[in-house]
Structure I
Amino acid sequence: MRYTKKQRALAIIDLLKKEYPDAGCTLDYNEAWKLLVSVRLAAQCTDARVNIVVEGLYERFPTVEALADAGVEEIESMVKPCGLGHSKARDISACLKVLRDQYGGKVPDDFDALLALPGVGRKSANLIMGDVFGKPAIVTDTHCIRLTNRMGLVDGIKDPKKVEMELWKIIPPEEGNDFCHRLVYHGREVCTARTKPDCENCCLRDVCKRTGV
């Protein structure tokens with residue numbers, strides 16, 4: 001069978017659902033603002049390390065107001081293990097100040113409003129929209145970009161926004177957020193970046209463009 005991109009996408013979605021039925025965000029959070037902080041810290045850092053670092057950060061600054069009032073230097077000293085400490089601390093401080101001053105400490109549920117927050121890009125905004133507010137979202141992280149190119153859902157596109165726009169054409173809106181979470185699991189366990197993908201044991205081998213049709 002020759003798949004169209006949409007047919008291939010739907011087949012992949014179904015197979016990933018069976019393989020990773022409980023896949024979700026691997027950043028720990030219990031409030032929307034904490035996910036905003038964690039996703040900024042996760043740039044060029046593992047989610048596992050971020051989850052460890054934020055424990056101390058939230059113990060020291062347990063509310064939006066507390067973190068907004070904190071000095072950039074103090075934030076930086078606590079988030080330094082995540083790398084890029086100064087720029088991340090600066091963005092977190094500025095972002096939390098906006099939440100405090102403009103949104104009453106709440107995270108806005110509007111995509112453009114999220115994008116306007118300091119340090120928040122499309123990937124972060126989509127993650128918030130999907131995980132916090134349950135709205136259609138496609139999070140084009142490194143796993144998503146690598147896997148969708150390998151699978152044949154996009155063709156040689158590396159720019160995150162362009163990949164996102166192509167995926168919106170073929171992924172049902174209600175499936176996008178969970179699909180991207182499952183790509184993270186699959187990208188870590190099977191379709192890896194640093195080693196050869198384990199195509200022989202891949203649940204997608206019959207529908208992936210790399211190994212199937």
Structure II
Amino acid sequence: MARGPTLMLERAFIGGPVCGVDEAGRGPWAGPVSAAAVILDPKKVPKGLDDSKKLSAKTREALEVEIKAKAIAWCVGFASVEEIAALNILHAAGLAMRRAIEGLAVTPAFALVDGNYRFDLPCEVKTVVGGDGKSKSIAAASILAKVARDRLMIEMDARYPGYGFARHKGYHADVHVEALQTLGPCEIHRMGWAPVKLALAGEPLRQVVLPFED
């Protein structure tokens with residue numbers, strides 16, 4: 001039986017604070033990408049930390065409050081749709097991670113980063129594949145990044161009505177496909193992405209490759 005995330009990886013580092021880092025929003029067709037960095041207090045770790053995708057929205061929101069109250073330091077950073085277009089989604093995610101780390105009230109010596117790509121970040125980096133299911137710090141970061149981005153997309157739903165952003169957060173959904181076909185893309189759509197390009201060209205969004213839900 002899987003144990004779930006622990007603090008074993010954090011405890012392997014000696015010489016300074018360790019932050020967990022994760023992003024949300026690499027897969028959607030619209031909206032920014034977010035990232036969070038969290039330095040947990042080993043004596044005040046919230047119960048129930050796990051990969052944000054495994055948790056309900058209600059649980060994520062409750063844990064967000066607890067993480068922010070108990071962590072030694074936390075910060076959420078974003079990279080905009082324009083930055084995604086200029087840098088590509090991978091490097092825009094790295095930019096959001098850098099902003100999150102640089103925004104921490106305590107400077108970390110090490111960063112545990114979910115995934116296998118070694119971003120250029122302002123501290124020593126250890127990548128951890130499936131990190132949000134292995135490290136409590138990364139799990140906490142995944143929750144903050146997801147909740148922050150979801151909240152922003154709910155705000156965007158009011159600003160750009162008709163697209164259903166509050167429901168699907170910019171990911172593939174039938175209502176999103178229909179809105180792109182009838183309304184065309186709005187300012188927060190990622191114009192370089194295949195389904196958005198098709199909508200701009202007035203072409204049907206058939207056989208669109210579904211993005212992963214991150």
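Readers should treat all values here as calculations from the given coordinates under stated rules, not as data from a laboratory. None of these values were measured; they are calculated from a predicted model. Cβ atoms are built from the backbone, for glycine too; each structure is taken alone.
Here are the numbers for this structure:
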| read-out | value |
| --- | --- |
| Origin of the derived value 18.2, 59 (Rg and Dmax of the Cα atoms in Å; candidates I, II) | I |
| Source structure (of I, II) for FRET efficiency 1/(1 + (r/R0)^6) of positions 27 and 155 (r between Cβ atoms, R0 = 25 Å, to 0.05), computed value 0.80 | II |
| Value -11500, calculated as helix-only ellipticity at 222 nm (-39500 (n - 2.57) for each DSSP H run of 4 or more, over all residues; to 500), assigned to which of I, II | II |
| Given 23 for relative contact order in percent (Cα under 8 Å, 6 or more apart), calculated: source structure among I, II | I |
| Entry that produces 15.8 once mean count of other Cβ atoms within 10 Å over residues 67-74 is calculated, selected from I, II | I |
| Which of I, II leads on distance in nm of label points 7 Å out along Cα→Cβ at positions 99 and 131, largest value | II |
